[in-house]
Every structure is written in structure tokens, then in C-alpha cells.
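Next up, some structures in C-alpha cells.
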Structure P
Amino acid sequence: MHEEPLLRVRNLQKQYGPGCSFCEQQGTEIVEKNYCPHCGTVYACREVSFDLFPGEILGIVGESGSGKSTMMQCLYFDTEVTSGEAYLNDPEFKDQNVFELSSQQKRYIRNYKYGMVYQNPIRGLKMNFSSVGNIAEKLIAAGNRHVSEMEEISRSLLETVHIPLFRMKEEPRNFSGGMQQRVQIAKALSNNPPILFLDEVTTGLDLSVQADVLDLIKKIQRELGISMIIVSHDLAVIRMLADRTIVMLNGSIIEEGLTDQILEDPQHAYTQQLVYSLL
């Protein structure tokens, strides 16, 4: 039995700038890195296609500027795509390109189908709300109006991510970076989304804190069976978490496969360089 992908992305293109006959005629070969020297257009994502399967952790790795975070922002509707298609395996949106949905429908998907954990917790949390308030905000956006139920869900999630309950009424701005990331993860999980996006979630954290956050992500994935897309420039993070890995360079996918396969037998010169720098 062939399993259906939960999310199918085809030819996702994101460019900043109009493009010109020069870069369009010559195709990707002439564009230096992902920039056209003639018209100044930046091709942040070029024809990106992949599938995400149920219960899978998909790693996306690449250096800064490779397009991986832009791709994530397009998927989460933080930024508009230039062109491309994405399909959710969900009866409500069967065969509908989610990039073409109304802003109301996109908001619905963000509230019910997706969770997002940003690299910088300031993007994902309101720093002057309590931790419980942050989680409730996402629940309210999804239509929950029962205060006691929201408090119960919040308590349970904060326990899951190891935030002491005596601190649940505290504002995240008083927390360490690692604790802020854990509150963000709790908030992202509050509506049991089938898909969780994690963008460079351990960057800037101490190594011991990084290990705690990664353990937590693995535990959540095991217990809840959520599909995850994890973006990182750190292959050690990808090695620990991802079942399959996509390698991006200059806005394009240059290699993909099972994580072990990519780490043990990289084919592309850039991936080889990445892997050997980890050894």
C-alpha cells in the first residue's frame, strides 16, 4: 500500500524583483548564486518540489541564504509565493492549491492544520502575555470560548514541554531562550495540528539547552505522530531528528533522500562539503 503524502509541494517559486528577459531566457544557469546581476531580482526559492508523509520528520538543510526559511514562510502564508502549488491531503481542501485560497481559508489552515515555531520567539509569542495567555490566544483564534477548557489544555501542554506550572502566569519575556522556545512549541501544538513547522529552533541556544529542545521535539513526534518540517543549517540537528532530508543551495533543491543515506554517501559536492565539515 502506497501512503499518500500529507502535503505535496510543487514548483514553489519565490522571487523578489520583476525578473528580466536576461535571467528568464538564460534560466538558472546565468543567475549568480540566486541573484540576477542585470535586473537585481533575487530568486529566493526556485522550483522547489517535495512531499511530506504522515508521521514523518522532514529535514531541510542549507547555508544561510539558501532559501529554506523563505520556503517555510511561503508554506505558512507569512509571505506570498510568486508561483507554485501546495496540496493538503485533507477532505476540506481536497485538490485545492492552498496558495490560491482566500486569506480567510489560509487563516483557517494556520489555526487548525499548521503549527509554527520560529527561530526568534518574538515572532511566535506575545512577550507581554502570560504563557497561558499565549496558548489561549491560538485556541481563541480557532474558535474555543471555554475558559476552563483552555486553561486545562494550556496546563497540560506546558507540562508536556516542561514549563513549571507555578510559572504559567508569567510573561515569556522573563524566561530564558530555551524556555521561550518551549512555550512557543506548546502554543504551536495547542490545536493538535497534523503539520508542525520548525524554523532554526535551536539557533542561539546553549548546547545543553539545544539538546533539551531537540529531545522534546523527538518525544512530541513519537507521542503525537505529528508530521514535521524542520529547517536548520546544522546537520547535527538534522541527523538527530529527520527521517528524510532535503539539501538546498541558492534557492534550489540539490539533493534529497533518507537522512542516513545523505550523511553517509552524499552525492553533490556541496552536500559532501557540508557533511565533511560536520565530521
Structure Q
Amino acid sequence: MSSTPPSHLHLAVALEGTGWHPASWREPVARPRDLFTAAYWADLVAEAERGLLDFVTFEDGLGLQSAHYGESDGRTDQVRGRLDAVLIASRIAPLTRYIGLVPTVITTHTEPFHISKAIATLDYVSTGRAGLRVQISARPHEADHFGRRTFPPISLAELQSPAGQERLTEHFDEAADYVEVVRRLWDSWEDGAEIRDAATGRFIDRDKLHYIDFEGQHFSVKGPSITPRPPQGQPLVTALAHQTVPYRLVARQADVGYVTPHDTDHAR
């Protein structure tokens, strides 16, 4: 008998609006009028669950969708606008039983303390089926929504230059620190920290809550979290990678990496 363990095929689907093709909203089977309703997303995830998929991801962003990388394109013939991925996942969670829910989180302009709490909450609402997809943003028009940082204009071609790669490296190093903070916050409550003993008047065991005292180049976070340790302990962290710099983030901090090979040799 072979001692080789059985292999398992894991399937997931990336959900984005009415589909990934820019004209998908005009297909007869599309439901563009329902796109900004909870029922639309609930139906998609229910279908994925019936198909026995392992998890779904929810696309997100901090600016309107655009055919141009670094700026808005002003187009009105394609889907523009989206709902918040984490909130949609939390809305869908009680309507599903088995499928994993992995919303996209933009690390560049959000705070790890807030996201750690949001994903921990999703893990509770879904009874242990939460994850997150880490994404960075180097787009100037998205930075303008927050007013805390200024990014110079950059094109996709410029991103491939040494200066562009250095800029990307800074963003992905920040994302790695971000995930480290999130993970430490999830661990800042020990299992069993909640006592809930009315007789003694003790709801938590304070000795099982810990400061994380994270000090890095990008973040300074004391902790502990204000949300108890998630049911999974560490919800799934995922990231998309096309080239060397994001591959390093996947290697450093992700449980699952998404790749986009062009052929078999590229995949290998």
C-alpha cells in the first residue's frame, strides 16, 4: 500500500460585483439592480456553498473602480461603486453554515487594531469561518480620500522600474507589519480569559489579557484587543501575489497565497 497521504483539491471563488468582465453587468443573467443589496451577495455565497466550495473572497477597494491604475477613468458604462467587504461578509455569515468568508482589507489606509477587531467579530458571527485578504494601495486618488498621506502619481509601467519596486516594497513591508499586529492582537486574549462567573462577580481573568507592545517602523500598538480571542484563534490570512515583492509578503505572513500563472511553466 502507498504511504502517500491522499491529496485534496480546495476550491474558492473571488466575488467582484456582477463578475470580473467589465461588461458582465449587461449580461441577461446579471442582476445589476440588486448589486447593492444584501440578498444579492447572500445568493452568490449560498450558491458557492451548495457547490461545496471551501471559501469565497469579497473584492474591495478605497476608490471607485477604474480601468486606469493610478487615477479615476470617469467611465459610466461599467460597474462603479461597491459595498464594504467586511460588513457584507458579516451580514452573510449567519445565512451560511460551512463556507469560509474572506473579505478584502486595504492595509495602506486602515488601522490594524480596527481590522483585527472586525475580523475577530466576523469569526464569532460565522462561528469560526472568517479570514481576510490583505491588499495594499499605492494610488494617489485613494490616498486623497484620507488626507493623511500623499502619494505621487505612478503608472503600472513605472511600478516595474527600480524606483517603483522600492515604493512597492515599502507598502508591502507596511502590510507585513500590519498583519503581525493583527495576529498579535488576536493572541492577546488567552483561551479561557472570559470567566463569566456571576457568583464571584468576575467576567474576565485579567491575567489572561496581554499587552502586545508592538513597536515598528509603521505602527505602534499597545493592545490588548478589546475583542476576545477569535474562535479559530488565528483566522485565515491570504494575499494575492504576481511578482517577487508581494511573494515575500505571502511567504512572511499569509496562510494562503493566490497566484496568477500564464502557463504551466510559470506556475511551476
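Which one of P, Q has percent of Cα pairs over 30 Å apart, as calculated from the coordinates, equal to 32? Corresponding structure: P. Can you spot which of P, Q the value 16 was calculated from, given it is relative contact order in percent (Cα under 8 Å, 6 or more apart)? Matching structure: Q. Which of P, Q yields 17.1 for mean count of other Cβ atoms within 10 Å over residues 40-47, as computed? Value 17.1 for mean count of other Cβ atoms within 10 Å over residues 40-47 corresponds to Q out of P, Q. If helix-only ellipticity at 222 nm (-39500 (n - 2.57) for each DSSP H run of 4 or more, over all residues; to 500) is computed to be -11000, which of P, Q is the source? It was calculated from structure P.
Bear in mind these aren't lab numbers, they're just calculated from the coordinates by the rules spelled out. For clarity, every value in this text was computed on a predicted model and none was experimentally measured. Cβ atoms are built from the backbone, for glycine too; each structure is taken alone.
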